[in-house]
Structure I
Amino acid sequence: MFEQLDELVAEFTELEGRLPAVFASGDQRAARDAGRRHAELKPLVEAYLAFRTAETDLRDARELLDGEADPDMRDYLRTEIADRETALEDLAGEIRELLVPRDPDDGKNVILEIRGAEGGEEANLWAGDLFRMYDAYARRHGWRVEALSSQPSDMGGFREVTLVVKGDDAWARLKYEAGPHRVQRVPATESQGRIHTSAATVAVLPEAEEIDVVIDPNDLEIDVYRSSGPGGQSVNTTDSAVRMTHTPTGLVVTCQDEKSQLQNKEKALRILRSRLLQVERERQEAELADARRSQVKSGGRSEKIRTYNFKENRVTDHRIKVTVQALDQVLAGGEALDEIVDALAADERRRQLGDGAP
């Protein structure tokens, strides 16, 4: 452990020395990477140096105790030693936490893609409820929300809606939301009061920066058409909607929310860039693992990360077996949703610390 930490101290010292030159070079990628690495190493190096100082102080106090004959002074030194041992244990725990690999996407903006899955129009209505839940949750945390694209359904829900959430800790909290979200309730479309089960899927992607993914314009096929709303109702009379196809991968992005064709192209490009970043990362991960479950699988009713039961006012996260009896607060993006997210984050931390952290 100490050998690894000494190497990190040396890396941090070397990095601090060359940061001014990196920032002055004009290389955005190098400056970004160096700045992030410096910010990542700084708390760890500070904790380790404090640990070594506390270790020296403890050793000195023990040596003084060995040579001390006065009873009162011996009692004082014993108290000092106990306090320093506690401080040393606390610093060791802090170092173990800091040594857990940092999520490379921490600090990035988040793209949420919400789609109605199994359940027909009720699934689309549920997708709309999830959209409003995340919108409220983001705003309560002080994050900025921007709608990128949407396909409204006939009854006020969404077949698909994509938004970007901007905030320093947005990725750290929203990344756990990826997967099928199952709802059990009496749908607005149900005339006999029977409870139905349907589902919507949520995909969570880090927003790729331009320096993360470079797209060759020659690899894009761009079609424009007239935007339309639910039931085929015309939204405008110009060809402002955009369908963008990335020919090497076959990825297709559509965007029709803006009246300007240029704005729709810009939004479509942002979504495409983030999807390409995700594809590349999944390819890299596939080299390390033979199989990796996709975030949302098929979106079937039996596949779920979380169930929202309206009759019981209950939300259950099946990954960590946590249930809160506050469905209304969860859907309002309130503290009950934070309670679930905090439990997911704590579970991830425990697993990370149990997988080889010093």
Structure II
Amino acid sequence: MKPARLEVTRHLLEQLRRHPKRVVFTEGEDLRVIEAASRLVAEQVVAPILLGDREKIRSMAAAAEIPMDFIHVINPPDAGDFELFRKRVENMSRYRSMKIGEARELVARPHYFGSLMVQYGQADAIVGGNQALPAAYFRALINTIKPLPHVPKLFGVMILAGGEHLKNVGGDGLLFLADTGLSLEPDVQQLATIAVETGKLARHILGRAPHVAMLSHSTKGSATNDSARKMAAASALALDIVARDFLEIQIDGEVQADVALDPAAAEIKLADPGARTSADVLVFPNLDAAHISMKLLQHVAGARGFGQLVMGLARPAAQIPRTADVETIFGTAAAVAVEAIKYHELYPQGEVD
């Protein structure tokens, strides 16, 4: 069996060696994060920034004999930029309107401090969630990082890597699943945006035009209920966006999962299947379908997950589960750092209008 990590490094690490990025980890007092950060340094792909108590983190690393070379550790209340960030939070219109807490106390929280580092260009990407409930981490991202104006709602993308034991897992052994964590019942506009934005992500990481499948229990009108019609409408809208913006993305929908992933099934179920490849991106009709599928692929089929990447923000961010192992943290950090390469290409001046 080919290790899943090899599938990720093949697509990510070479890009990062040419364009290393600074990734801030909001929960640095975690041996898994320390080990992943050390390995990222060894690969010469990421300059890690760990938030937390400096002495505690260094003591943990020493006890586990993990090198800390080129790993920067910041304790937010002691940081030189603490007062600057406090003033900027106080000037944020969102802060003034939502009354989300006292600015000094907010900035002292690692999730908020890390988000502010990314928003103001002191890190290129952020990774968190390994010790906190997702809601706390997402609140910090939403309250401090600008949203992308063309994305109506934040959504999450999980990248799954499959070894040789898994059949039909994308053309490169990677499968992008969306939305796996944020939007409970996305509407037609949101689903179309999810398809296009995840397609852009896959295009950037894979280096080729991706095949995006809009999943349903229906294939091309085999069912006519509201759910099937919603996915069909979202597919049509996504196709319009791709054509309008001249994007190198193939949109297919609405289709069943076997049609999306298995060319042999498509040959039977489609009137004119043509030359088909396994889908690289799966867009689900709702959060239940996406999240359940993701967990089954990981815990039954043995796929390894990296992410989820939080899409729709003006800065690259990723949320990792509390159950993540070192390999997952390593791969997620590499994935979000590669996403930061795309961000700097799209916004060379470092700002989103």
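Any read-out appearing in this document is the output of simple, stated calculations on the displayed coordinates, not a laboratory observation. Here the structure is a predicted model, which is why all the values come from computation and not from measurement. Cβ atoms are built from the backbone, for glycine too; each structure is taken alone.
Using relative contact order in percent (Cα under 8 Å, 6 or more apart) for the comparison, can you identify which of I, II gives the largest number?
Largest one: structure II.
Give the label, chosen from I, II, of the structure having the highest value of Cα Rg over 2.2 N^0.38 Å.
Top value of Cα Rg over 2.2 N^0.38 Å goes to structure I.
Which structure, out of I, II, was mean count of other Cβ atoms within 10 Å over residues 48-55 calculated from, if the result is 20.0?
II
If distance in nm of label points 7 Å out along Cα→Cβ at positions 40 and 320 computes to 2.3, which of I, II did it come from?
I
If mean count of other Cβ atoms within 10 Å over residues 16-23 is computed to be 12.2, which of I, II is the source?
Considering all the candidates, the number was obtained from I.
Assign the value 3.8, calculated as distance in nm of label points 7 Å out along Cα→Cβ at positions 88 and 240, to the correct structure from I, II.
II
A value of -14500 was computed for helix-only ellipticity at 222 nm (-39500 (n - 2.57) for each DSSP H run of 4 or more, over all residues; to 500); which of I, II is the source structure?
Details: I: -16500; II: -14500.
That value comes from structure II.
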